[in-house]
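The following blocks contain the structures, represented as structure tokens.
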Structure P
Amino acid sequence: MLPLLVLWDVDYTLVATDGVGQYLYGVALREMYGLAMPAGLGSMAGRTDASIALEVLAAAGVPEPADQVRQFQRLMAELSPGLHSMIAERGQVLPGVPAALIAVAGRSASDRLVVQSLLTGNIPELARVKLGALGLTDHLDMAAGAYGDVSPFRADLVPVARQNAAQRYGADFSGSSTVLVGDTPSDIEAAAISGARSVGVATGRFTTEELASAGADVVLADLTGTDAVVAAVLGE
């Protein structure tokens, strides 16, 4: 059987962390520029940190914001581990997630390689602390995925994840051998552009109808039905 790369989104797919990401932006802005977090920003749902950082810096009035993104993200990366206690206290694992990760991991056998990682808009350090603080890293190969520091465009992350996974496992994850699981139309669009399959999960701000209209191959209300989740992810 073909190998499978399962790329989970983080926010409102696996966990909810009560605005910790926005808090991190505010701390980094104050520390680096002495500025407050600007009001009236667009939704962060489905976007990458490369895109969000550029908007935040521009809205805060930072000169030449595009030239500042990398340095700003380096500071965010340095600050991220300090959020562990806050996330452990305020964050929550969404229903069904631990059982789903365990069950999908259990489907990797001698006749089929199943790799689980992340495709998320978070920078790597923020993704790690969010999942680490909530105990969700055991069945994820974090180095096989792709993160929001790569590009402002989510679809650009898919080939990066495929390359990372291919280098680590010596397998071809092209086409439908990759599946994205996420809660936004941006996740679905990224899968479609790259020829991957997609599973939409309506645990964020988008409904099952909206995710289906975006073109998801399968839509789930949440991740509580483990058998249904495994069937959707594995394309069964």
Structure Q
Amino acid sequence: MVHGTILVVEDDDLSRDLLRLLLTREGYTVEASASGEEALALLNNGATADVVLSDLQMPGLSGSALARSVRTTLHPPRVLLAMSGTEPDASQIDNFDGFLLKPFSMQALAEAIAQRAASADIAAATGADNDAPLVLDISTYEKLKASMKPEKLQQLYDLCIDDTTRRVASMRLSASAGDDDSYRREAHAIKGGCGMIGALELQSIAASEENSGITANHVATLDEILVAVERLKRMLVAQ
């Protein structure tokens, strides 16, 4: 039986009541809010939650806006998850630790929470920021680990890391030349490669760059990719 407090943020009355019922049966202490504004007020007024599960598409304060604000509350949740009936753009879930496509099972929710908790424990051990985006999809890592020898697994991640670093260098050259198409192609390749090995933070940043192309902030973003590479390396060592 799962324990902990979960705050459900859902504007649809029936969906909110159903989630409250299912989660209570799973062993959670459940709080529920009908809007992003209500949820944020609860947290700002001292309410605590181990998990916040928020719908993305709500009138007023959207799920994405709520997530940005929740990160700055006095009592931020250990896990912040988004849910929606449609696949979101990467930018919509930047401040979340994970995403669940409705309808989802309680098992899927439990796995998403456990995955983030495991990542947070590793981050604490390595000195990483617990509020940073999820670096590694633990379930993907474990599946790969079960299917190949340790040295092959290491080679796979090393190959992806080396490829990402090389492509970042190419993106810098493309940006200098004003070649937006090439810049986006390299970002697309990083997104695909990192997605296959569960490198979620790198995948997310690359997806954003593929969508935006060359911008005034591209230098800082490419530097951010290299920082994310180092975070991934530290997490793999911890594994």
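Read-outs throughout are calculated quantities, based only on the coordinates presented, and are distinct from any laboratory measurement. Keep in mind it's a predicted model, so treat the numbers as computed, not measured. Cβ atoms are built from the backbone, for glycine too; each structure is taken alone.
Comparing mean projected area of the Cα convex hull in nm² across structures P, Q, the highest figure is found for Q.
Who wins on distance in nm of label points 7 Å out along Cα→Cβ at positions 41 and 137 among P, Q, i.e. which is largest?
Largest calculated value belongs to Q.
Taking 14 as the value of relative contact order in percent (Cα under 8 Å, 6 or more apart) derived from one of the structures shown (P, Q), identify that structure. For relative contact order in percent (Cα under 8 Å, 6 or more apart), the value 14 is produced by structure Q.
P, Q: which one has helix-only ellipticity at 222 nm (-39500 (n - 2.57) for each DSSP H run of 4 or more, over all residues; to 500), as calculated, at -19500? Clearly, the read-out refers to Q.
For the set P, Q, ranking by FRET efficiency 1/(1 + (r/R0)^6) of positions 81 and 161 (r between Cβ atoms, R0 = 25 Å, to 0.05) places P highest.
Looking at FRET efficiency 1/(1 + (r/R0)^6) of positions 33 and 145 (r between Cβ atoms, R0 = 25 Å, to 0.05), point out which structure of P, Q has the largest value. Please list the in-between numbers first.
Details: P: 0.25; Q: 0.05.
Comparing P, Q, the top value of FRET efficiency 1/(1 + (r/R0)^6) of positions 33 and 145 (r between Cβ atoms, R0 = 25 Å, to 0.05) belongs to P.
Of structures P, Q, the largest value of FRET efficiency 1/(1 + (r/R0)^6) of positions 169 and 209 (r between Cβ atoms, R0 = 25 Å, to 0.05) belongs to Q.
Taking distance in nm of label points 7 Å out along Cα→Cβ at positions 57 and 185 as the criterion, the top structure among P, Q is Q, with the largest value.
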